[in-house]
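*Asks:* Take a look at the structures listed below.
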Structure P
Amino acid sequence: MKEVESEVSPQELQRISVGPSQYDFGQVFVRSENTFSFSVFNGNTKHILVELFNVEGDPQMLITPAAQIIPPSVMVSFEITFTPRESNQRVNLTVGYKVNGAHEFKLPTRADTKPCELKADRNILNFKFHDNS
């Protein structure tokens, strides 16, 4: 599609809306999947190609889909999933996105990771076993 190969003018860039401009996952548990949507609206009269990528290449972050061709006057969403592998860390990662392969922007993300803990009251906890075990 020739439209997505052409340069986007500064005026056309202004008609592309994205959100959010940054994202804070807050406190997240190790090995939990935490997802938010990144939306792009194309307010132009031609199609655009938007590609998202993990700037640091960190395996804790997954972006789906990696790219979409967006028709005029259409909004699409990308899913950004963070699955922390280590606890007690402040993680700062950057999602990059490109418009028509030329104009690159950054979306900072952060999270505070913590271990998953199970706190049980011994007075309430009751284990039972089947008679045949």
Structure Q
Amino acid sequence: MTPLSLPVRGAAPGARWGAAVYTVYAVRSAGWRWRLTRRDGREIAVAPRPVPTADQARRDVFRVRLMAATAPVETCTDEHGHCRWRLRTPRGAMLAVSAAGHLGTVAVDRAITAFRYAASHGELVD
């Protein structure tokens, strides 16, 4: 399956990333997870926890794609002082977490905006 190609230039916040790709992978003796990566291989978002099957991880990817644009996002500070974000369902279940910490609220706000775009347009590749 070929990932969706996004324009290199444009007004879209995630456009500079090119294609965003979801990958489902096995975690040694812990189940399955997914990650959303940019074309250059940098992780944008990851599953908050492993799930028992690859099919369940794929279902979680589709939930993230559907809800990324509108689901509530909370921010927090990690143990290193970096800002991180968490995407939650309206009922409060965690769907996705930032793959990296960000230096300050402006940077995390930009990352959330870019994530929402990339997550909504990303393709699942196996």
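The numbers here are math on the coordinates, done by the rules we state, and not lab data. Fair warning: this is a prediction, and the values are worked out from it, not measured in the lab.
*Asks:* Work out the source of -0.39 here, i.e. which of P, Q gives that when log10 I(q)/I(0) by the Debye sum over Cα atoms at q = 0.09 Å⁻¹ is computed.
*Replies:* Derived from the structure labelled P.
*Asks:* A value of 28, 25, 14 was derived for Cα extents along the principal axes in Å, for residues 78-117 alone; which structure in P, Q was it taken from?
*Replies:* Considering all the candidates, the number was obtained from Q.
*Asks:* Figure out for me which of the structures P, Q the number -8000 belongs to, where helix-only ellipticity at 222 nm (-39500 (n - 2.57) for each DSSP H run of 4 or more, over all residues; to 500) was derived from the coordinates.
*Replies:* The read-out was computed on structure Q.
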